[in-house]
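Each in structure tokens, the structures are laid out below.
Laboratory data are not the source of any read-out in this text; all were calculated from the coordinates shown. Keep in mind that what you see is a predicted model, and the values were worked out from it rather than measured. Cβ atoms are built from the backbone, for glycine too; each structure is taken alone.
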Structure I
Amino acid sequence: MQINNTTAMVTGGASGLGEACVRCFAEHGANVVIMDMNAELGEAMAKELGSKAIFVKTDVSDEAHVKAAVDAAINAFGTIHTVVNCAGIVIPAKLLSKGEPSPMASFTKTIEVNLLGTINVVRLTAAQMAKNTPNIDGERGAIINIASIAAFDGQIGQTSYSASKAAVVGMTLPMARELADIGIRVNTVAPGLFETPMMASMSEKVKAALIQMSPFPKRLGYPSEFAALIRHIVENPMMNGETIRLDAAVRMSGK
């Protein structure tokens, strides 16, 4: 599917990897709906990008919020062709804290946002994409969910995060199979260590140790490299039902 003159919705689109996707889509001629909880960043980006971008404050785990974002996309641009689910949270928590079971709240919140939020966005946007006029291949839309290498190499304290991202990987194929009949492709990207606000909050010592785990290249990934893969997935109709690790061949240690 060609990106020019299409409409893309990006959750978590106001910063980090989501922001890189928003800018890539806009650069290549797409209308973009920036979905994020950070209104200050989202509104500033929409203003910068001009008439081809709008911002909608969105909690992906809230059905009413996502419906409002879909409605805003339709009102502004007429339809939706692409969705990238970058919204996610990390709440480190061990199962036991000083020998006692850790509270369930952080585990529940992580699953709610990362897994249920992704499902919520997919089901509501797919229903709208199904109304699109198909292209020559019969394609009506492309959905890209974002997992993490933690889905495969989860570290201590990442139980709920790894579980949520492993579930995103696990639902890729059944989603792709279900939506194939209406011409919607579903893929997942599992990024490794990238230059994001989350990574920027870590100490230089911690970042250096993480970088040393990467066989090549020995650096953090650039958000533009992530966005380039997202663009390729959208434009390559044979890419369907797949999870792609984008991680410099890193395999995370236990802690």
Structure II
Amino acid sequence: MKLSSDISAVITGGASGLGAATARRLAAHGVKVALFDLNEAAGEALAQELGGVFCKADVTNEAQVDAAFAKARAAVGQERILVNCAGTGNAIKTASRDKATGEIKSFPTANFDRIIQINLVGTFRCIAKSAAGMLTLPVLAEGDRGVIVNTASVAAQDGQIGQASYSASKAAIVGMTLPIARDLMGEAIRINTILPGIFKTPLLAGLPDNVKDALAASVPYPKRLGEPDEYAQLAEFMITCGYMNGESVRLDGAIRMAPR
């Protein structure tokens, strides 16, 4: 798909981090962007900067997602691009023993389900609704009707201690990428997934410098944290390369995560 001012895009989690970098990169090519996020202040500011629209939405809430798509499409038109960056994580062991008291605890199911609902079900909800909207559009001259890019994580393959829910949610995004590509193959809609490693995102910004330095040193090469625009570069490639479909690609400086 060629990027131009005739194209619209929806970016979930678009107010910061990987989503914001992707929105900036697409907007630089003239693409009209709609940002879905919960952070209203950051989302409105970035939308104004890029000449796009901000749509407040919790991806776990069906009505909010429907309203966000309606608002986005009224403002910038039916999207041909969807980039799913909305997500979160936690760190809780499946079962553990308190070293001081000896008390035994298990991972609360509600906490596990929350991560699945945000990362997995929220991603699928946006995919299904966006793809249905894309079906109303004609196929472009170069062959695409629409393109979807998802965000998983290297934790889909190298989950660390306490990451059972996070890893499960991200592995499921990888797992559904090919079936969805097959679902949509007759409709000229492509879908791919990025598995980022350790990136400079708001999640890591609050960590002490020594912790960030240690994380950077753990990357084989280059020994640094990933830049959000490097994620955006890969997203752009997946969008513009017409033969890229049904793939899940690590973007991680060759890191393989240790147990902790």
Structure III
Amino acid sequence: MSRAENTSRSASLVLGIGLGLTLGIFFKTTTHHDWLWPYPTILSISRICALVGTYFALVGLVMVSRIAWIERAVGHDRLILWHRKLGPYSLFLIGIHVLLVSIGYAGGDGSRIGQELWKFTWTYDWMLAATVGFIFFVVAGITSYKKVRVKMSYETWWTVHLYTYLAIALSFMHQIRTGPMFLAHPLNKWFWEGLYILVAAIILYWRFIIPFYRFIRHDVRIYKVVDEGANMVSIIMRGKDLDRMKAQGGQFFS
């Protein structure tokens, strides 16, 4: 078995265990009363969608966090492809959560869905921040579709896409402070907090600390751009101690 296959299987195992634990913290805290009547059932389904959708969003961030040993084994292009395929599932699940939780609370209170959505957005703990985060998440998702993305410059798309990080961060406190699977369940809360902390640490280290360190160490800069004709250019780079980067033919540079 090749190194890439071993890494893929190990990563799949870890992600599968994480998904199992995510579902486990819900089913461990649910009771038959949560499935006894239509509206409690709707709320239960909405919470499952929220947990799994958030987990998929966190996994998607890890896939594009540029972890060197995973990219060497699996390939950056394959990780990007997986990230793009996983993203819509995350957005749909979280969107279904918002819809179902609105229906569930409205049915339980005997009010209109719009009124109930307005009510818990402004009165529930950290719900306003979660709502703003959901809006950011939707915008990032819409701009990732090919027909929309081709009409935007890369810089604009990249800036909008950064709001995904903010969207996931804004939803965190709402989950911890209002989710019944976390209230009075410290182990579940520690697991979810640890998951967020781990993903944040991975992103901070691989996306910011490592690139900044390499920039300081090698001081790579564009030396000149050569027009090769036929809409093709060569970009010549210069820097310090470039042999330590161990660059090889066929690699790409970003």
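Overview of values
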{"quantity": "Test item: Cα extents along the principal axes in Å calculated as 64, 38, 37, pick one of I, II, III", "calculated": "II"}
{"quantity": "For 3.8 (distance in nm of label points 7 Å out along Cα→Cβ at positions 103 and 159, calculated) the corresponding structure among I, II, III", "calculated": "III"}
